[in-house]
Structure I
Amino acid sequence: MDFSSTRRQFLGRSSAGIGSAALALLLRENAFAQASESPLQQFPARAKRVILLTQAGAPSQLDLFDYKPLLLARRGELIPESVRMGQRVTTMTSGQPQKLGPTPFGFRRHGQSGAWFSELLPHTSRIADELCIVQTLHTDQINHAPAMTFFQTGHQNAGRPSFGAWTLYGLGSVNSDLPGYVVMVSKDVARTCDQPLYEHLWSAGFLPAEYQGVKLRAGHDPVLYLENPAGVSRAVRRAELDDLKQLNAQHAADTGDPEVSARIAQFELAFRMQSSVPEFVDLSNEPDESFELYGKNSRRPGSYAANCLLARRLAERGVRFIQLFHVGWDQHRMLPEQLRIQCEDTDQASAALVLDLKRRGLLDDTLIVWSGEFGRSPVIQGDMEKPDYGRDHHPRCFSAWMTGGGLKRGITYGETDEFGFNIAKDPVHVHDLHATLLRLLGFDHTRLTFLEQGRRFRLTDVYGEVVPGLVA
């Protein structure tokens, strides 16, 4: 083989092929940043970014938001078959009597809206008039893994793009030094129940890999493998990446494979993140007032409160999609004790994030959603005469609260029946929630699609309707 000839051919193509591919990459990286609107939007956007406060394990809406005094009067009675109507329960309670159980916590109305809140949420209840509380969310799934996957991707099976990936695909990124989609995970330190999370929950699925969520860890090394190895200077790393970019750009020009271009973009982003991430996670310049607002745990890296504070910093820096997962809400047992712990960990920081964004002028163009993957049943699991009782899964109806760009505020939407078992008025399916949030971001959910294996897929699959009652 004439290696010199091969080398000449390579260098000859470099001036055109590599240059064109690299130019195309740079143009793509900056296209959305230079435009006020995405070419994929069909409507004026009411919001520019999303913050999902995902409470993994399913918070009990009956003990937090959906007050049902009838359950106190019917305490210990079997749920009427006319209410249950043979609806499915999990194997954890299928073999026990289906006895009704009231909440052990006090409820009262708050704000001009008169929204009901449990005593476990003293901080969230103070911002009642900022919130849109949905009492009638429902899902198709009754177990955690498929239900969480469904809530994140619109489908029960792993492999579809997440809501965050669809949002970034549609809107693009406006900060070239940070990921457009950031994920943070926190866990209570008081040993409440755990709930496993999986990488596919923030995956790009079949979308280009650049729309994948980037998970930030607590501590000194928030992104794995971001730092240079020992003995490798930043200048050396830059030279290595320049050579690698040329090789990848040539491969992209030869094959037309979009994943190669995505790989180049991710290498370049990682290089820039070596400077931007340490600056972003450094809270030393935050005033004491911030830590007082978010609560004492906000000084502890990796806590939910600290992650809420970081979420505000990410929103300020133009990150499109920010997702906080907080595990520990799976109260099949020890509900009175564990639910109190979960709320102590999350209540103040969740409310603080809303207040902080509002005072900085960011709430009006930020969508905030607080929700689990499904709800909890009015039927008690275990013996309600003992402190270790809990509640089983309940996909038929559950509560979430939202606020921010384009949403009505100070309302409670939908009603469940007097047992808290079925929806009585204004149901909102998870697909409907996704369709509504996408509309506030400027998208027709039926047209934000991606061609894969001969079919145009979308977040809402073939379902979903915008809910006008939630839109201001």
Structure II
Amino acid sequence: MTDDPTPLSVPEGYNTPIPESIMTPDRVETRIGTLEFVDGLPTDETADKVYDNLVFMRGVETFLNCIPAASIEAMRRGNVDMGVTAVNKVLLFDELMDSSPLFLTGNTDTVYASAILDLERDGATVVEIPPKCGPGTVNDAWFRFVIDMGAPGPDRGAGGKYLILPPDHEGEVPEGYFVAKSPSYVNWLILRGFLVDGKPDAAAAMFRDGLKIYPLADADNPPEMEFISGSGKYFNTIHSNDVEFFTELDDVIQKEPIDVIDPETRGLMASIGLMKGKAFAPDEAMQALLVEAAAVANATARSLFFNARDPEAFVYEGSYWKHPFVGRDYRWLKDDGLGGRNLDARTYFFYMATVNTPAMVLKMVGTGSQYAGIDRSSDGEFLDGSKTYKLNIPAPIPVVDFWSVVLYDPQTRSELQTGQPYSSKNGAKDPLVVNEDGSIDLYFGPTAPVGHEDNWIQTVAGKMCFAIFRLYGPLEPWFDKTWRPGDVELAE
């Protein structure tokens, strides 16, 4: 038999026993200071503290949960700044993407074609893509997946006509299209073209000759396409990390339909003054709290990625190589939804990357793409641009198309800006020296190691960096982990 629990006492002022766990002490020490009560009633000073803390917490949560929306808004603004102001205008990286633009972990290895769809302005919109187009994706204003195009899409690389419907579309849908309905008005279309003989010319010509975007209403007389070169140009597509973040988010809220996001999140945003149909005008006190909330949220997002503590973030046990999609689900659902949405994994991804598609998660042997990132050397220290490192890529490298390694700046999460235009090496286009066993050693450092100049990616002394390894057309040894890249080692 177990002992009887200690009988409850009857406190002064009561007629029956009262569990201590439901009582509030007169004084409680917390991380926001001392909280004081009079018989359970908060003092005015305590109420002020907790109300300020409530705004602060909701500001942090709004920032972390709404990074996807602010990121698409920054992408829209960056495209508009480059002249992408109409449905028929496309930003084309005809000479590849170098380190000039600020663009979250863009690559140097495919020809990007970027367009902003405004379904409120143009209505149902047609996207005609040419055959042999590389992976393409449409994402909505909250960076949610709408549809894939090209090899991973329903055209399976044969090309075809896609019809993107606005959220308020009603009526019949014409035949002859791959159809997707977006929850939002603004959508980002990003297409990739593969290099031919290590050059971008064929892919750029493919887009210029075969890509067409126009309103369905103008199908009989579509506007002539206009391609704007983004190569070698400076522009910014990255959301703010300070209090300006909330203003960027407000623009999304005012533009999009009310139900583009769920009521729970709308309530969170409204609690700090972000609400459709109302001006975002925080008073001086709230503005100060939101300044601090943005700073803490930014630090949190950076810590989630660069100081990852979730074991599922790592590709290999005992190694610092990390997955972009923690949990391997493009919706960030944990255990098929039993664990709800992994909010930290979603923040981790969108703080450092763009493009949300199941094709980046699914096992697609010989097609699609796979990624792994690394920001520490084998000794556990962050990669320091003042030092020289070596990364061994063992043979045979399990890809159909190509592989690459690109270095990035942890501040901007964009390509590292150095004396080299491209902070990368590509197995298909760069003249790399190959070891006797077929493996390839890459070197990262401020100066080229003697005898390894062809395999060197420049870094910046006094700046840190991180790397992303990409495989296009990954093969089974990547998925079953019988093949893996080496760890980043300090060079001797």
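Computed from the coordinates by the stated procedures, all read-outs in this text should not be read as laboratory data. Just so you know, these numbers come straight off a predicted model, no measurement behind them. Cβ atoms are built from the backbone, for glycine too; each structure is taken alone.
Here distance in nm of label points 7 Å out along Cα→Cβ at positions 160 and 456 was derived from just one of the structures I, II, and that gives 1.7; the source is I.
Comparing structures I, II by Kirkwood radius over Cα pairs in Å, which one has the largest value? For this comparison of Kirkwood radius over Cα pairs in Å, the top structure is II. Of the structures labelled I, II, one was used to calculate distance in nm of label points 7 Å out along Cα→Cβ at positions 64 and 272, giving 1.2. Name it. Going through each structure in turn, the value belongs to II. Can you tell which of I, II yields 24.2 when mean count of other Cβ atoms within 10 Å over residues 136-143 is derived from it? It must be structure II, since only it matches. Taking distance in nm of label points 7 Å out along Cα→Cβ at positions 200 and 464 as the criterion, the largest value within structures I, II is that of II.
Structures I, II were compared on distance in nm of label points 7 Å out along Cα→Cβ at positions 72 and 304, and the highest value belongs to I. Between structures I, II, the greatest calculated value of relative contact order in percent (Cα under 8 Å, 6 or more apart) is seen in I.
Quick check on the output: 1.02 is Rg/Rh (Cα atoms, Kirkwood Rh), for residues 168-311 alone, derived from one of I, II. Which one produced it? Answer for the origin of the read-out: I.
Among candidates I, II, the computation of helix-only ellipticity at 222 nm (-39500 (n - 2.57) for each DSSP H run of 4 or more, over all residues; to 500) that gave -7000 used structure II.
Looking at distance in nm of label points 7 Å out along Cα→Cβ at positions 120 and 280 for structures I, II, the greatest value goes to I.
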